[in-house]
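In what follows, structures are represented as structure tokens.
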Structure I
């Protein structure tokens, strides 16, 4: 099952909820900066409620650009939340997980 999220503002957002209906058997994550004037800084991590395991940290995505993660992105969704943290001036991103 694919996940589609639009995220505006600087925040930490859960993309796949621990113990939810979406599995961690994902092929890739596409993160697009749809802001027309500002880069966005992102961090993607796994969180079990206590510990955080970072996949990528503070990566800048330029204006109107995308980042694709497609290597070693599978995880145990029964144990971890998949989260994204956005920072910068007026972050505005689209995330697609397949």
Structure II
């Protein structure tokens, strides 16, 4: 696989990942409000109950983690369909010669 393809793949996956992470955070926040009836707590707020702050942190982490997995799978399928090749994998070695 060419270096350009690997770079393009990283940009492609990062762009989709950034958009989906933003959407995921909004969805988790909406779900929190719907379930609890309150705004999510700030984990750094000393007045927020510890159990609620930890629950919010866990809910956020699960939401973003699942989104990352789904995004990588979606991006890989789109790449294969659009580019007609498998997704680039592995580390890229850049060799600079003088």
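Annotations
- Entry that produces -25500 once helix-only ellipticity at 222 nm (-39500 (n - 2.57) for each DSSP H run of 4 or more, over all residues; to 500) is calculated, selected from I, II: II
- Of the structures I, II, the one that 37 was derived from, the read-out being relative contact order in percent (Cα under 8 Å, 6 or more apart): II
- Distance in nm of label points 7 Å out along Cα→Cβ at positions 33 and 73 from the coordinates reads 2.9; which among I, II: II
- Among I, II, structure where mean projected area of the Cα convex hull in nm² as derived comes to 5.5: I
- Distance in nm of label points 7 Å out along Cα→Cβ at positions 9 and 25 - structure with the largest value, from I, II: I
Laboratory data are not the source of any read-out in this text; all were calculated from the coordinates shown. Because the structure is predicted, anything quoted here is derived from the model rather than measured. Cβ atoms are built from the backbone, for glycine too; each structure is taken alone.
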